[in-house]
Structure formats: C-alpha cells, structure tokens
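Visitor: These notes open a run of structures that come right after.
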Structure I
Amino acid sequence: MFWILVTDIRLPLSEGSETATEFAQKRVAGIIGKENVSGAEIYRRSIDARRKGNITSVWSIAVSVSAVPDKERLEKEGLRLIADPDISVKYGKEKLSARPVVVGFGPAGMFCALLLAENGYHPVVLERGDDTEERIKAVKKFYDEGTLDTESNIQFGAGGAGTFSDGKLVTRINDRRCRYVLKRFNDFGAPEDIMTKAKPHVGTDKLTYIVSRIRDKIIKLGGEIRFRCAFKGIISDSRGNITAVKTSDGQIPAGAVILATGHSARDVYLYLKTSDFEIEEKAMSVGVRIEHLRNDIENALFGPELMKKAENDEKLRLLLGHAEYQYSYRENDRGVYTFCMCPGGEVVAGASEEGGVVVNGMSRYARDGKNSNSAVCVSVTPQDCAAFGGTMEFCRTIERKAYAVGGGGYKAPVETVGDFLDFKGILHEPTRILPTYMGGKNTKSARLEVLFPDFVNSMLKKGIRRFGKSMKGFDAPDAVITGAETRTGSPYRILRLESGETAAYRNFYPCGEGAGYAGGITSAAVDGISRAQIIMEKYAPLG
C-alpha cells in the first residue's frame, strides 16, 4: 500500500477530522482518480493560535492509494509519498562471539535492545540505576528526606532521564523511523493520540508503565536486564575486538557493545577520554527554568474570549489542549531559546552528583497542574568553557554554585523575573506564582546572576525580554526562575565511523544522546534502532 500525505489543511475549530479527511481524499482523487483512493487516516493535527481572532486547526491526512503518480507530479501539487511506520530488518552471517551488551536503558538502549530481542539476538542490558518501581521510590526518598542516590535518580534508572519529564516525542529529525517509534510507544500503552498530535507527549505517569512493559517484553523474548549494574570499562583482544565489559557486578562477555548511557554519565566520559576512544567536546546550553501560571499562558496564547468559551465546552477544551510555546533569539552567533516546555507541570530535581543542584521540567499526561514551566537556555561553545577545564566542568561548576547559593540540602535558588531583570537591592519572595521544585518546599530566594558567566546572564535577560514581546506576561515581574538547568544535552560526542563502530574497536557502537548523536526521546530511540539494524546486518541471530 502507498500513502500520499496532504498537509496544511486549515479548518475552523468547529470542523473535525471528517471534513479534513474528505478534503484530502478529494484532492488526491483529482490527481490519480477516485477509483485509486482506498482510504485515509489522520497523520497530524495541531492548533494555530497565532491570530487570537482566528484560531484554526491544522490537519495532515495520509491518503492510501493503489496507484502512484510520478514524483515530479506529486511535488508540483505540494504532496509527497510517505512510508509505512515499519522498518526493514536484514540479517548478516558473521557469528557473534557472545550476546550483544547494551549499556543503558534509556530511549536509545531500550529501543535498541527491544529490536535485538525481537529478532533473536538475546541482548544483555546493563542499567546503573534501578528498575522502574525502585527508581520511583529512590526519587521520592530524595524529595522527602533530601537523601540523593547517585546511581538511581531522575537522570539514572529504567527509561533514562526522559522518564521523569513530559515524555515529549517531538523531534526535528526527518527520519522514517520516527513514526515507528511512535507506533511502538502506542503498542506498549501510550495514548493513541501520540500518532496524530503535532507535539505528542506521553506524560511521566504513563511513561513509567510503558517502560515496564518494554522491559517485560525484552525479558520474555530471551533478553536479560541487569539493574544496579554500572559500566566500568572494556576488555579487548589484540585484533581490536571487545570480548567483555567490566561492570560493578564483574565481567560480562560481549559479542558487541552498544553504549547508550545518556548525557549525565560523567564517569563514562572520563573513562573514554583516558582510553583509546576519540571523543570531542560539543556545543550545549545552560540556563534556568521559568514558571508562569498555566491559566496566564493559556489566556495569553489562546485569548481570554476563547478560554471563556472552553470553560463550558468540553469538546473545545480537549481540542485546544494546554497552551505551549517555543521562542528563540540570536545575537552575534549566540542563541537563547525556550526548551522542553511543560504545560501544567513542575520543576524537578535532577541532581545525580552530590553537592550539585540541577533542575528539569516534568508533566503528567493530564498537564493540569497550576504552573507551566520551560527551560530558558543560552548556547555555550567549547571555547567558552576552556577556562573551566571543559564543557563538563563548566556545567559542574554552575551546579555546585547553585547548591551553595541554595544553602545546601539540595535547595534550589529561585528569583522573581522582576528582580533578575532589574535588581534594586532587595529580593522579593515569590507570591502569586510559587515555585514547584521538590513540591515547592525546598527553595531559597537568591540572586541567580552569581551562577553564570556574564555572557549567559546577558543573553538570558535579552531572551526573557524579547519573549515577553511575543507573549504577554512571559517577562511578568512575578514569574519565577529556578536554577540551574545544565543537562540539556551531552557535552561530548563519541566519534564513530560510517559503519557505526569506533575507529579503535570494531564491535563498539556509541549511541543516542549520551554519545552526542541525539537530543530527546524520539531521536535517541531512532539512533538506538539504527544501531540495532547495523548490528543485525553484520551478525547472524543467536537463535
């Protein structure tokens, strides 16, 4: 079956999917004939709220057809062919010396292991943190008692850092496997609407359940997952083949190693830097989390008139969803941007090292919390970080300053936007908009300027003011910022060949966000899938 995608179908909010589907089928039928159109389904739906007096729904519809016109004709009509959300699997003939070992059970490692398990490769997965249920307990203990488990926390454990986020599945990469990732999430319990929303999300509350189901599937198919088992190094032979990995539980034989440890495994980076691996620093970003009232954001973006209607119209309320924004500004080759916006969410404690404060954002599927939050981050180059000893140490320095300024005990420093933009000698405590970090009980008002170099502070202030011109209230004096956001991505890239392997070791595959090749759940999962495909094309299944 072939699919033709019809995009940018703009309709009033009162019109639904039936109108969009009918329009798309008629348009395709006009090109290839009605007899060749066999059906249609929703591919994407979004809301365009840029004009408050004319908010529209925007649809993309995939039309199934039995005959396909030439590519040039399709392009002329502004249409394109799309692939089914399945992927190809080819098997090689080389024999594995042992089971493949996947290091890390975040999105990259999880999807890599799942595909390998489904095709008879019986992977062994190593995860330094806890399984889902125990990980949730470790995070709760950290919140309740301030006792940080450096091996199992918001960064480490089943599902990776994305498990304690909004479960965002948005990505900027154009890869057919993105659709496959959505389909598999849906297979394991994610809501059906992730297949059609322009900005799909799962929510932390649902994602933990999905991760557990994927875990169970891998084990059922003959895979093995070892939690509380940290990667410590490799053992290789004289020909450059890795034969085993060193772990906190001893040595494990390995026919191939897929390294998918995530962006916060700093001990792994140090090991790679002092070994035979080629690793380079890369650009990243640092900043703060900004919080507004969710109702204020929705009134600003949708307009108070429409929100008033939605109060008494459940269908309209569901169609609108919860307002999201994304802003950016560049000046002299340096950018400031909003990132990982969490409607109705909370600011979470993402520390994974003692003596450092790290923040991130999280939402549950309903996104119905009182506040909405987003990162506001400034781009940082390796050259900016040279004086600090490199990109990783630059981030660590900021995290330790945040811990000190917060007064210890993993309290996060917070400041009103009014004070951050125009400090007049007196700090104002948050009042109307209250911080949500650690349930709102573990913060301290402080000057956030002391956390960052001048160039970061300057761009943060310019960005907040600029974004306030795009959305009323973004720069409201009583909005609250919390520091520090330092884990937006990997500070390094582990170099790999076109074959996917490293130059030093022919069966070692750096993978995902931690290796510097992805940014977010979907792109990390895609990279994990592609590593599994590369391994399967080279090696024969084990059984």
Structure II
Amino acid sequence: MTAPHRSRRSRLGAVAAAGLTAMTGVLLTATPASAAPAAPAAAGCGALDATQGAQLLDCVTLEDVKAHLDALQGIADENGGTRASGTAGYDASADYVAEKAAAAGLTVTTQDFEFPFFQQNSAAFAQTAPTPAEYADGTDFAVMALSGSGDVSGTAVAVDVQLPPTGGSTSGCEAADFAAFPAGSVALLQRGTCDFGVKAANAEAAGAAGAVIMNEGNAPDRLELLLGNLGVPVGIPVVGVPFALGESLQNATVTIQVDAVSEIRETSNVFAELPGAGADQVLVVGSHLDSVPEGPGINDNGSGTASILAVAEQLAGSTPPVTVRFAWWGAEELGLVGSTEYVASLPPAELEKIYAYLNFDMVASPNHVNFLYDGDDSDAAGAGPGPAGSAQIEDVFEKFFADRGQPVEGTDFDGRSDYGPFIEAGIPAGGTFTGAEGIKTAEQAELYGGTAGQPYDPCYHQACDTTGNINDEALDLHADAVAAATFTLAHQPELVTGAAPAAPAGGGDTAAGGGLSHDHAGVALRGVLRG
C-alpha cells in the first residue's frame, strides 16, 4: 500500500498527470519465472458451476497461499531484500506470477510502462541553532519519495504557514507564496490543499536549498510524522516531519542530507485472464505486486498478490458468465502508477466492459482488523461513496463476514490503493484490507483480538515485513473473502449492474453457492464499531 501523498494516502494521478508514465509497450506475452523457489502446482478446483462457490473456498487453502508467500520471500532474499518496481526483485516476482498463472491455464499478458523510481540510500536531519538537535529517520523525519539528493544547510523560513492550524492550509501552493523568500534558505511548508510535489517544485523554483513539509496539525491524524510522495523527481532534498517539530523549527538553522536514486525506470503490470461465456462484461480482481525498496513486502502486498493468485489458479478450469481478469500492478508504492497507466490506456469501449473492480492490498496484517471499503459512505467520512454499484460490492463482503460471525468496519476510499483510478473512471469498486500503520483501538482489540495501542502492521514499509509478519488467521479468512467475492460477482454481475436477484425463500443460499448471496446481513455487525 502506497505511502501518503496529499491526503492521508497517496493522491491519485500525480505521476500520470505529470506525463511521466508514457506507455512503452502494449500487452505482451509474459516471460517465464526464473528466480524463485517454486510453490506447489495447484491441482485446480475443476469446472465449477454457479452452485459451487463453497467448493472454491475449500480449494483455496492457506497452505497454497503461504507457498506463494514463501516464493516471494525467496525472490526478495535473492535480490537484495526487496521486490520494488524497477528492481530485479520485482521482475522475478512478475515472472513468478506469470509462470504460475500460465501453468494453471490462464491467458497471461503484461503491460510495460515507465515510472519515476526512488530509492533512499541514507539521510540525516538536524537543527544546528539555536538549539542543536539530531533527528531520527523514520521517527522524527522521513525523506519524501522522489526527493532530490544533497547536503544543505540554511534557516527554516515558514512559507504561508497557518498557525494555529484550522485546516485547508495553502502553504507553498502558489509561486506567489515565495515572493519574499530568501534564496538559499530552507522552505518550511505545511501540509494542506495541494500536492507535496507542487510545494517542493515551487520551493525549488524560488531558490530554496531544501524543504521541510510538516503535517497540518488540525486533526489527530494530521499531527504524526508526515510520509509523502512528491509524484515527480525534484532537485532539492525534501523531508516530512510531525506538526509539533515543524512548528518548533521556524527560523531555526537546519541541515538536511539525502543520498537517493531518483530516476525514470521501466516496470510492468501482469494480467491473467479467465475467459467467460461472454466477453462484454469484465470483472477485474487486483492487487499490487511491488514492495517498497526497504523490504520484501510480504504483507504489503505479497498477501494480496498470493491470495488472488491462489484464487486464479483454482478458478482456471471454470467458465463463468463473464470474463475475470486478475491483475498484479507495478509501481503502486510510488503513486498507483501501474493501475493508473492501465485505466488510462483503455479505450472507452473497453472501460465500459469493466462492471466492477475488487482490490486486495494487505490482507494478513499481524494486528489485523477486518476493513471493507466503504462503498456506500455509511461511515460519512472522507472521500464519499464509490461509483454506483460500490455499495452492492460492499454488501457481498458484509454477507461473507457476517455468515462467519466476523465483525467488520469501513475504510474510506481515500486514494491510497489501486481502486483509485477505477473509481475516478466511474467503475464500482470494493475489497478488503487488514490495516497498515494505523493504531488499533481498545474497542477493536476486544472485537478482533490483538494489541490495542499498537499498529495494525508494525512492520509496515520496513525490512521486517517478511513471512514472519503474517497473521495466518487473517490471511485464511481474507483469502476466502477474495474467493467468495470473485465467485459471487463473476456469476451474478447483476448484483452490481442492475436488476436485483430474487430473494431466496427463508433467507437461504442463492445459486451462487455457500451463502454468498447479496443482502444486508452484515450491517448489524458493522454497527458495533459505528456506535
């Protein structure tokens, strides 16, 4: 899952809007895998019909999903501990997925594209006057993705900073904000209404030696360490800091040191297609394949990758009413680049065929919560509802978890993951998520177990996101949710597209099998965490 950009997470389209993700190839046959321990070949569930959804869930086993995770861990181990797009570890991961999907009998293609690559080698940040202080990378400050390299020093000059903060800061959003800015100083900026990259570019154009962007300070989630993505490479070092530290740095002398690789590289998306009885309706089921450079990314997002791969293998012998397209996105961690590239590349007639997109990004967090994307905006928080049909997708997931006595709660469509380009194109979306750097509440710990006051994933975007960072219970449950929702929506596209199915007598199962029918049975359980 990508790190924050403008809003709480990466704002959609910053890279694509800058014109830096030009397509370098069309759909090509994928190359075979070469650098991974092989997972056991899937036996396949066979030619499932519309009544055999429960059988699919039996076929998708935790052991098979974890075998794929072991393979991804092996790839990272052989490639410097990472599977980041633009590295050999990513290329080997793409080969592995392509090989497994092709061996199952699916039609495999890839889509190549260019993207801005970023890898931090070292960084330091300090105040030298009036009160000398050394700050810790990852705790007190964080280098923003696509920051320039440099070793600079200067006075931290506040640029249109809003204190006390009330929200909606425009700090650094206009070139005019820097009219009196002394060249050679360090720009002190505040999170707010425009992209981090806009702020950094304006600071660079004004002659700033570097930039410090502090969190906005107007809400609990805008006090913490600010992680960000600039969208395009800039030429000056840029770091994010918590609100309180930023507020204290006004007119202090600071030093910033960043050594990083920031350049344009090539990567790819991988697709595995299950042809249906009809080609005019397409269900896309996706996860991002890349990790961050700092680690192997086994929860983020090996867990989503492995889960949909296991489902794809088991469905390969079936012929659903619609085409199911499994997708593994590249360069998600640098701003949803792969999924944005894909959606932008499709002619309108092809986009219209996609009636739903399911997204699975981090589904095995060690301190997990069962989050569902809030398609109907019943939480009344953040970005609002998804496109028409998203509420019905959420209902399918609610039904799955309710049938198993599992609590769920909503998570906002905040642009942090690959559903973003699809909902911007008006395509209904949904999916599950088990949590990233957010902190588990006492109420959540009572409902789900785990530890209150700790992150859902304490190894989020770190080297420790290995196979030891996986919650088997969460992975088993959410892999089944992937299978159930994929099967249900592939066999009953009308749940999203229009006419509601006939209600089964006595509330029993529909022909989709195994209690995967569309209704609102999960709503009461969700309400536990909304009160």
Structure III
Amino acid sequence: MSITTLITVLLKHVGLLVAGAFVLLSLSPVQDLNFKKNSIYNRLFLIVFFGFFGILGTYSGNAIFHSIANLRAMAVVTAGLFGGPLVGFGAGLIAGGHRFIIDPWGFSAVACSLATIFEGLFAGYMHLRYKERSLDWSKGMILAFIGEVFHMSLVLLFSRPFDQAVALVQVIALPMLIGNTLGAGLFIHVIKSLQDFREKKDSTQAHKIFDIANNTVRYLRGGLNKKTALATADIIHQRLPVAAVAITDTTQVLAHVGAGDDHHLAGKPIRTQSTRDVLATGKPIFLRRHSQIGCSHEECPFYSAIIVPLKKGGTIVGTLKFYGSATMELNRIQFEIAKGLTDLFSIQLELEDIQVKDKLLAHAEIKHLQAQINPHFLFNSLNTIASFCRTTPEKARELILDLSLYMRKNLDSSRGYIPLSSELEQINSYLAIEKARFGDLIQIEIDVEPGCEDWPIPSLIIQPLVENAIKHGIRSREGGGRIGLKIYRNLDMLEVTVEDDGQGIAKEKLDTLLLKKDLESHTEGVGLRNSNERLEQIYGPEFGMEVTSSSGKGTMISFRIPHLQEDVSYVAAS
C-alpha cells in the first residue's frame, strides 16, 4: 500500500472516530456521568472511554510488514490532556495492552505498546502543568506529533530485524504523524466545543432559576396552600422544559399544571406511591421509568419524575414534583434545580411563622438582614451554583446547603444568645458562597483559639462585619484582598478582630460611623452600627467597637465580649 493511500485511509477513520465520540458524548446518560467530577467512578469511565477509542484506533489502518498503521495516539493523548496522568496512563494501558495481546510475538508489538502508554502519561503530565489551559487543540496536536516521533524511535530501537523496522517506519511514519496529529486536535476540539455548549446552557439555567425564585417568593411567604401552590407551579412550568409540575402537602395534591391534569387533580389525595415514599423518607428521588412512578391511571403520560421534599423548620410539609413524558424527558440538571429550589422554597415557607412587622419594631437590625435576601444576592449565588452543576455537582450541592444555612440563620428572629460555633457556621457558609463567586480575589484567614466554641454571644454580631469587609473593603478594590478574623480568650473576655486590606474608610465618614442614628436606611453601615449598639445595650458602653481605618490601607474592627456568669439558654439551631 502506498503512503498516499495509507494517509487517505487513516484520515477517513479519523473522521469516523471523532464523529463516534461526538455522538456518544452527546447522549444524556453519558452527560449525566459529568466528565469533570473527580470521583473514582468518573475516572474509571474516562479510562474505559478513551481506552475503547484507543482500541478502535488500532483497527483504523492496514497491516504493514506484520505491524499496524493506527490512530491510538489521538485517543490516549486526548485522555491525558483531559483527565490527567491517571486517565492518560489507564487509557494508554488499555489501548497499548490490547495491541500487545492481539500480536504478542509481532516484531513491533513491544515498541508500539510502550509508546502508547508513554503518550498517555506524557499528555497527563502536560495536564498537570497547564491545568485548565491543557485542553487546547494546538497542544494536543503538538503532543501527538511528539508522541508519534517517539513511537517511531522505539520501533527502530526495539524491533528486529532492523531492516524490517526501517522499512516499516518509512511507510507508516508520515501517515501516522498526520493522522494522529489531526485526530488529536479534532478530538480535543469536539470535547471543548461540547463543554462550551454545556456551560452556555448552564448559564441559561441560572437565569431561569433566578427568575423562578424571584417570582415565587411573594407567594410562598403566604404559606403552602392551594392558591400559593398553583401560582408557584404555574411559574415553574412556564420557565422549565418539563411535562408537568405538581406541588403537594402531606396528604393531597395542592396544584398540578401541565400534562396529566385530567387525573392528577388538585384537592384529590396523592395518587402515586413514589410521592408517599418521599414524604416518608425525606429523600429526593429521580424516577426514569413509568412503572416506578406508581400512578394507577392507564393513560398516564409520564415516563419519568423528579420528586423532592418540601420542608419547614426541619419537618416535611409536602413535595415538589417535575414530570417528564415521551416527548419531554427529564435530566440530571433538572434534578439539581429541583433540589435547589426546594431548599429556597423551604426558607420562604418558614417566613410564614415570622412576625416580621413586630420584629422590626423590637429589633432594628432585622432590616439589615432582610436587605441581604434580595434578588441580586439570590441571582449572584444561584448563578454561581449553576456554573458548578455541570462541572462539579458535589460543589454545587454544598453551595446550595451553604446558601440555605446562611439565609435560614439570617431569618432567625429570636435574636438570643448562641454559641460562637453557630456564628462561625454562618460565617463559613457566607464565605463559601463569596469564595465560589470571586475565587482567589478573596483570601480568607480565620484564626479561632481552641476552647472558644461554646462562648455565648449575641446572634449575628460578627457575620455582618465580615460581610461589610468583603462588600465595602475588598470587592471594590482592584485585584481583591484579604479578610482576617481572629478570636481568642483573654481571661474572662473573648477578643474579636475583623480586618481587611481593602480600600479603607475616609476620615470624615469614620468619625460618624458609629454615631447613633435612625436605622431606617438600608444604604448606610447598618450592620456595623447595629452590631455596635447591640453590644453596648447588652454589655455596656465600655464594650463598644473600636474601628481603625485609613483610605487605601484597610480597616480593622475590634471588640470584646465578656463571659456571662449566669446560665445561658441558646437559640435552637435552625
């Protein structure tokens, strides 16, 4: 076979392999495996996936001098660049091991097998070196070219008789260099294009989540009933591609919008066994078959369902359900959306029991807390969470829980004493969200002396100061900065210091910052001033805050909290 003919054959198979990979990666079950998860199962999948295409690459050419012109390198190089050394080595071992097994006594078997494993490892090393920039088609082409040059060198070094090795390299070197170099570039380009498409899709989902949360909040604050459930279900159904949306309490269907409304009727007892199971266990479920749903109606159109519990104060009060049909399938993203929405909905349901007006009169600081629960905060947090749904769903789940904990504690109106550990939990939840949003722009240093965790403090006395440091000190400074929280014991005092190296506070504003003023404004330093007034009211004027700051050099806030001698009843954990 001529070199020109062999090049043509290999390039034809490059197209077939890349097209096959594109089709497989576009399937929903493969997408649900989530390529960027760092779990052992995901790593095994990637190894098998790329190893399989490496094996297919072995059969892409023709037998030449008892050897095979092949496209293994395009798969194993992509594996290493995409998944790192472990995936590159694993895929190379599968593809190279297969090459050795099918012809163990072939004169080039050892050289070809070792070269394949080396190419995977080398690409994996480049993944570690370039991190997120490793998945680049040009780098893939360069590595594949270098790998195949090394491959040819091993053939000449190990294969005997030497004259046959030279003859083999003369025929297959150029076709394999061209085929694997172009193949690796195309393979990586396909994967990168699919990733970009999914990220764009996730961004669209984030806007949908924000829109749903923003439009349903006013209804769910009125409690869970037929009217609020219908409005909420209708808003969700308009904004998500699902066949139907239903909301139940613990005994009956409160609302059902979409397909199946001829037998899934509002006001009727719950029909499906799967819903009863979720109410009993409190665990969200994703049902992918009609038989699992448990609806007894013969013409029920649903083939899949997502059922997530609605909670209020830790008690299950109902469920949120998404239904899929033959023409409108559900997927893993919608499952994560449902779980995130129910966490937020549960918080809104708890507002039913909060007498906001009375608490505003008794505790002016609640205005500051409510000001934080606004569409901008929800949008920024949800947008951040959505960006992790495809790449690292475990991280997205953690951020949803952090957001839930943060908002739940902000809405706690009892305002009693809590242990320092509870305040630190809320601070960590808030910082987790901000850190996910801004990454390395915000550096956090928390130093808490062991043994201080049970110290009784007024609730929400430290967290507003940390938030102010980020919002007014760091985020407005180009290049970000550092936030420091230091807490330690000094005899019978708890010493607390919050500092940042942000833009600082101008002297004219610093002089009036802690003056007692009307706290009706949401735009001034309500958090700082209110925390200071609460300290003075509880412990006395001598326990007020000390603020030192200069423009462009940062701010430091220090105060002391004495240890109460009498027994303290802590606020129940939310």
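Visitor: Which one of I, II, III has helix-only ellipticity at 222 nm (-39500 (n - 2.57) for each DSSP H run of 4 or more, over all residues; to 500), as calculated from the coordinates, equal to -18500? Let's see the in-between values first.
Guide: Numbers: I: -9500; II: -7500; III: -18500.
Answer by label: III.
Visitor: When you work out Kirkwood radius over Cα pairs in Å for each of the structures I, II, III, which one comes out largest?
Guide: Structure III comes out on top.
Bear in mind that the values in this text are calculations on the coordinates, not laboratory data. None of these values were measured; they are calculated from a predicted model.
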